[in-house]
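S.K.: Alright, structures below, take your time with them.
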Structure P
Amino acid sequence: MIKLEGRNPVEEALKQDIVTMVRVESTENRDSRLQNILDYAIKKKVRIEEVSREKLDNLSDTGHHQGIIAFAQPNVQWSIDKVLEETGKDICLLMLDRVQDPHNLGAILRTSEAAGVDGIIIPKKGSVSLSPTVHRVSMGGSLRVPVWERSFYPVIKKLKDDGLFIIGVDSTGSKSIFEENLAVPAVFIIGGEDRGISPTLLEKCDKVVRIPMRGQLQSLNVSVATAVVLYERLRQQEK
């Protein structure tokens, strides 16, 4: 069971028929957007509880519930094997090495859904995991893109054996993302906010590419860097 806070995540979950219950602020001055979401929940025969603002605030983990919180039970169970089997040669996965900020993970999930990423792998330890903040920031992306907590090295070996290229995105790359062929079945490894990709992971990469930098600052926010790489891949695929 997951908790979703805010109008966009709740609405997206309702579309997927995974919401089991909605709690909404009890008020006579409900705006039309919130009322439309409630009408949709009623149409879906979802249980609705009206509660005080104070109770909703106490229930919220993010502090940004926008007057509504939902509880949902995802009805799709993904596995890496299933994704590999169904996606075929166009598969694109992300491996996030120690991303700590839930806002960054949420933004990466949102971009990943838009760019057609098939799944995201995060470590079992030392990384942010799915949370109400991640769900809220992802704007529904967390409900559509599978996230797996795995030990990286066995997964890398398996994915290599299945024909995927392991591509690291790091400032040490010999070629830029515009010079390298990214339109291949691939796992893109993206480093965390402070330390980048660990040296032992870099050694496992088939290729290491960099994002060109023209200014004085030599790094991008991890979610921005991920978006740049994913959309360069899409551009190459559409050539």
Structure Q
Amino acid sequence: MHQPVAKIKILLVEDNVNLSENVRDILVIHGYEISTILEEAESACSQIEDIRPDIVLLDIKLKGRKTGIDLAEELRRSMNVPIVFLTSYSGADVVKKVKHVRPDGFITKPFTTETLVTTIELAIENFNLKPNQVNNIESPGHKDSSELFIRENGWLKKIMIADIEWIKAEGSYTHVFVAGKQHTLRNTVKELMEKLPEEQFSRVHKSYIVNLKKVDALSASAVKLGESEIPIGRNFYQSLLKNINKLSN
């Protein structure tokens, strides 16, 4: 039996009661779950950490001393969650005030149902595909550490370096394959390689790096790691052989 798909959990911080109830009704109809509605920022952070929403809809101007921008700054320091601003204001001045918190969406009031739902969907998708952290890899120690911590969906997930099978570079993103699962990071291969033991990982193509200890077979044009076949660039074959021989000695 298939498990039911969990609903996207949304936290709404909005002090206009009529608007917040309208937004809640719209989103519930479209299959979202409104975990709670808050009217002010002062106590929001502690509640948000308990709720662990999938996305936060946040008005800029709120009741109390703190603004939505203040709350967004606190959220960026304490947790990894997409933030979409709701605001009656627009223009360059507003953008200048909020851009430092890197909002994942911006909705100007009044807005349509289509704008609301589309902005939420895009914010969540882009947040998951393109993590917002400047550096998504953290190492507890130095280059010889046996593990990496990768930020994924708000968590620091431990990955053993020895379990990495191969790595693919794609522009400013890097795809790391572990046990058949792909982890996409907003890091260059150069940044990642600085945290990996160079005697164990070898570049075999301008876009690919392999864990030499995971290599099952190779030819002049490809290397096999389990079910995966990685191309070998014409200029990398000799250095690959040299590195494998080093590892074997």
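Every number here is computed from the coordinates shown, using simple stated rules; none is lab data. All values reported here derive from a predicted model rather than from experimental measurement. Cβ atoms are built from the backbone, for glycine too; each structure is taken alone.
S.K.: Quick check: 3.0 is what I get for distance in nm of label points 7 Å out along Cα→Cβ at positions 183 and 215, calculated from one of P, Q. Which structure matches? Write down the numbers at each step before the final one.
M.R.: Values: P: 3.0; Q: 2.4.
Structure of origin is P.
S.K.: Supply the structure label, taken from P, Q, corresponding to Cα extents along the principal axes in Å with the calculated value 71, 42, 33.
M.R.: Numbers: P: 61, 43, 37; Q: 71, 42, 33.
Structure Q accounts for this read-out.
S.K.: Please state which of the structures P, Q yields -11000 when helix-only ellipticity at 222 nm (-39500 (n - 2.57) for each DSSP H run of 4 or more, over all residues; to 500) is computed from it.
M.R.: Values: P: -11000; Q: -8500.
That value comes from structure P.
S.K.: Which structure, out of P, Q, was distance in nm of label points 7 Å out along Cα→Cβ at positions 39 and 119 calculated from, if the result is 2.3? Can you show the working numbers first?
M.R.: Numbers: P: 4.0; Q: 2.3.
Label of the originating structure: Q.
S.K.: Could I ask something else about it? Assuming 12.5, 36 is Rg and Dmax of the Cα atoms in Å, for residues 71-126 alone as calculated from a single structure, say which of P, Q it is.
M.R.: Details: P: 12.5, 36; Q: 11.6, 31.
Source structure: P.
S.K.: Then there's this: For distance in nm of label points 7 Å out along Cα→Cβ at positions 103 and 199, the calculated result is 5.2, so let me know which of P, Q that is. Don't jump to the answer; show the numbers that get you there.
M.R.: Numbers: P: 3.3; Q: 5.2.
The structure behind it is Q.
S.K.: Supply the structure label, taken from P, Q, corresponding to FRET efficiency 1/(1 + (r/R0)^6) of positions 7 and 79 (r between Cβ atoms, R0 = 30 Å, to 0.05) with the calculated value 0.95. Don't skip to the answer; put the middle values down first.
M.R.: On the way: P: 0.45; Q: 0.95.
Among P, Q, the structure yielding 0.95 for FRET efficiency 1/(1 + (r/R0)^6) of positions 7 and 79 (r between Cβ atoms, R0 = 30 Å, to 0.05) is Q.
S.K.: If we compute relative contact order in percent (Cα under 8 Å, 6 or more apart) for structures P, Q, which one ends up with the highest value?
M.R.: Working: P: 20; Q: 10.
Top value of relative contact order in percent (Cα under 8 Å, 6 or more apart) goes to structure P.
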